[in-house]
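Quick heads-up: structures coming right below.
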Structure I
Amino acid sequence: MTILRNRNFLVLWISQTISNSGDVIFALAVIWYVLISTKSILLVGLVVASSFLPDILIAPFAGTYVDRFNRRSVLMVSYISQSILVGGAGILYIFHDLGFAFSLVTILGLGIGEQFATPAYSAMLPGVVGREELMPANGLISSTSSLNMLGSNVVGDLMIVFLGMGAPFEYDAITFLVAAAFLVILPRVAGTVEKKHSQEESKVSTVSEMRNGYHYLRKDRLLLRLAVLSTIVSFFALGLQGIYAPYIQDNLHGGPDIYGLFLSAFALGSIVGSLVIGHFGRDARTGRLIVLGLSGQAVAIMCLGITHSAAIAISLWAICGAAQVTNIIPYQSFLQARISPAFYGRVSTLMSSMVYMPAPLLILVTSAVTARVSPGVMLTTYGLAMLLCILVSFASSKNMRTMDIKKHQTGSMVTMADENP
């Protein structure tokens with residue numbers, strides 16, 4: 001793979017991969033800790049719902065600072081801060097002083113750190129690999145993330161069994177430090193923000209910078225349409241996050257073993273999809289890949305609701321994983337190519353905040369409604385609603401159907417802000 005010959009990308013990719021491995025294991029451990037220590041499913045649901053709050057409340061502020069400072073430095077500070085936080089939680093666990101409250105604080109703190117790390121990492125990528133390599137780079141990152149999910153869950157289980165619940169906390173802390181150490185190898189210039197923008201905007205307030213990001217998004221009608229579509233689709237997709245376990249129990253009459261296979265199938269599908277899109281995606285039109293991925297995901301969810309076969313359900317969930325990355329990789333690559341580097345942090349985090357805003361309440365509401373109907377009915381209904389929204393959005397906008405990463409140069413998109421939808 002030619003992308004791996006790029007030394008700077010290799011360093012950035014390894015750093016991100018190491019950090020992600022610790023995150024997966026920590027997430028597994030902390031959910032089990034809350035469940036075992038509180039014996040409350042409601043509190044576990046509260047933890048899951050609360051994990052979206054940084055995406056909603058912190059992301060726009062974080063994106064502003066990512067655009068103001070050197071992105072490599074932001075990423076390193078984020079990793080080190082998260083290491084101190086999760087390492088402290090591990091020490092408290094060892095001394096039996098962790099508790100639910102500090103567990104929640106740790107999750108929120110790590111989520112806040114992630115709001116700085118994710119846009120900083122993503123904003124650096126176009127400068128490190130170049131526009132023509134964005135699709136294979138994002139494909140490799142996505143497939144590695146899915147592999148991390150598979151392998152780290154197994155490692156996390158073994159770690160908890162043989163070393164105790166505190167070990168994943170300390171492991172996560174170590175991975176953050178190692179990831180930060182790798183970034184030292186990366187030239188500082190790789191994280192530099194365009195000078196003309198950073199000098200001008202250093203004189204204005206954070207709120208003014210956030211407002212500039214809002215105006216940038218509002219003027220670029222194609223980006224705004226993508227943000228609205230992502231919010232609508234995610235409205236349904238995120239609402240289903242809390243009902244997959246009940247679906248396994250009610251529709252498939254399965255237990256934790258089937259649930260584990262179900263989650264693994266999604267990760268395997270994501271790996272295959274990432275590799276295919278990373279290799280062949282550069283020759284396909286971006287808009288077509290996005291609508292194909294979104295539609296495939298919606299149809300797979302619809303079909304899940306009407307099946308009672310574990311084998312079919314697991315296969316459908318693998319297809320859903322492949323379909324999701326078929327959408328996400330081109331979408332992320334298109335944003336990196338279209339948004340001006342000096343505005344990437346603000347605009348991308350603003351779009352992310354829009355997507356996640358309804359998630360906490362929607363997860364709770366969907367779970368409550370599911371208790372009155374059934375998981376199958378909710379899956380089919382939400383999947384159908386997703387599909388209709390996707391088809392209407394792309395049918396009504398020629399620019400969305402024809403958008404293509406190959407047409408554009410990074411930073412030049414603001415000149416297209418007045419194009420008709």
Structure II
Amino acid sequence: MSATAATLSAPAVAVSSSASTANKALAVGVAGLVVTALGLFVSGAQPVALSYLVGLSFWTAIAIGMLMLVMIHHIVDASWSVVIRRQFEHGLAAFGWLFVLFLPLLVSVWVKPGLVWPWMDLANVVHGTVTYRDDILLSKKSAVLNREVFTVATLGFFAVWVWLSARLRRASFTQDTDGAAGWTGMNRRTSAFGIPLGALSLTFAAIFWMKSLEPHWFSTMYGVWFFSNCIRAGLAFGVFIMVWLTARGDYRGVLNKNHWHCIGTLGHAFVIFWAYVTFSQYFLIWNANIPEETFWYNLREITHAGTPSQWKWVGMLILFGHFFVPFLYLLSFRLKSTASGLLPISVWIVGIILVDLCYNILPVLKDSHGDPLPFISINLVWVAASVVGVGGVCVWAYLRSLATSGAKLIPIRDPRIAESLTYHE
């Protein structure tokens with residue numbers, strides 16, 4: 001109990017160090033955004049805008065994953081995760097800035113319709129000669145697929161995420177001061193309605209932002225696919241944060257092997273969940289063999305001449321990289337029970353999730369034959385710049401919250417903090 005008492009009385013965090021690191025992260029983020037903007041003069045507006053959408057979707061997925069993990073923690077009344085929950089709560093500070101960064105795409109919907117989402121410009125030609133204005137499938141979806149609904153829905157998504165995050169953060173941070181158990185009850189109630197709201201908002205965000213890039217496509221699994229990527233990405237970045245805090249001494253004596261094992265086991269479970277969802281989507285589409293569904297995969301596997309495209313090999317990389325590599329790796333108790341074991345596979349998972357988002361977004365860029373532009377192209381430069389730019393701002397938001405929120409490093413007055421600090425299997 002002395003170790004527990006020592007941890008509870010320890011300083012919250014090295015504020016000056018976090019603030020300095022935050023400023024550096026913001027500088028890197030601004031530099032990345034500037035490079036992305038310069039890409040407009042090199043490759044044109046559409047490739048850069050779609051690459052920027054990849055970066056935004058990637059970091060939004062991480063933030064959504066953290067939000068869902070916090071709410072899952074509360075709703076199941078978990079004890080082991082109390083000591084890591086606070087860092088996810090700091091990560092939720094990114095939502096407001098993600099909204100600001102999304103505004104250029106939202107403005108483009110009104111200033112230049114069809115730049116990112118082709119169906120917004122009804123004069124755009126689809127399938128050779130027919131315009132979206134005369135397309136029967138789009139006309140049937142027009143009650144939802146229009147820029148007014150798109151705009152209101154996007155504003156609604158961010159409003160839900162920011163509101164839920166603010167409630168969860170306020171209750172958790174305030175409990176550090178007054179120790180009232182009622183804040184735990186408040187967060188459980190927030191999570192009870194927040195999980196359905198989060199599930200619906202992330203599903204429709206994935207449909208509007210990514211799936212609607214090919215408005216003819218049908219898939220009932222798309223929202224669950226995005227959810228699985230969100231959880232995996234949020235959990236992987238949680239590992240990065242814990243390793244960093246442990247390395248600089250803040251988390252020394254807080255995490256033990258059992259905490260790392262729970263993180264690794266949860267990550268392993270979502271590896272299997274992602275595989276189940278993705279296989280189900282592919283199998284159902286392949287088995288039904290309906291043109292309105294199969295064309296999405298055909299575009300990513302073969303060219304108009306019937307030869308394999310670059311995207312086919314990207315799909316194979318996703319298949320093996322998203323499932324087989326982490327699945328086999330995390331079977332090892334030793335590898336998923338230590339920080340040194342979880343760090344490399346977390347880096348791998350985050351990289352594959354980024355490739356997965358590219359696979360879902362970038363093929364909307366097509367050549368004169370209707371084939372998606374190659375994966376390996378200058379567009380990857382703008383994707384990397386966008387990821388760095390948006391990521392720098394998100395990391396800055398996390399570090400700024402860590403340094404200035406006044407919250408302790410861990411929820412020291414949570415009713416289950418002692419149980420979490422001494423957690424064992």
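Once percent of Cα pairs over 22 Å apart, for residues 276-363 alone is calculated for all of I, II, which comes out largest?
With respect to percent of Cα pairs over 22 Å apart, for residues 276-363 alone, the highest-scoring structure among I, II is I.
Figure out for me which of the structures I, II the number 24.6 belongs to, where mean count of other Cβ atoms within 10 Å over residues 52-59 was derived from the coordinates.
Only structure II yields this read-out.
Can you say which of I, II returns 19.3 when mean projected area of the Cα convex hull in nm² is computed? Kindly include the intermediate steps, with their values, before the conclusion.
Values: I: 19.3; II: 20.4.
Only one of I, II returns 19.3 for mean projected area of the Cα convex hull in nm², namely I.
Can you tell which of I, II yields 4.8 when distance in nm of label points 7 Å out along Cα→Cβ at positions 124 and 188 is derived from it?
So the calculation was done on II.
To test your reading of the models, identify which of I, II gives 27 for relative contact order in percent (Cα under 8 Å, 6 or more apart) when calculated.
Computed on structure I.
For the read-out helix-only ellipticity at 222 nm (-39500 (n - 2.57) for each DSSP H run of 4 or more, over all residues; to 500), a value of -27000 was computed from one structure; give its label from I, II.
The structure behind it is I.
Consider the structures I, II: one of them gives 25.0 for mean count of other Cβ atoms within 10 Å over residues 340-347 as calculated from the coordinates. Say which.
Answer for the origin of the read-out: I.
Here, each number is a calculation from the coordinates, and none is a lab measurement. Note that this is a predicted model, so its numbers are computed, not measured. Cβ atoms are built from the backbone, for glycine too; each structure is taken alone.
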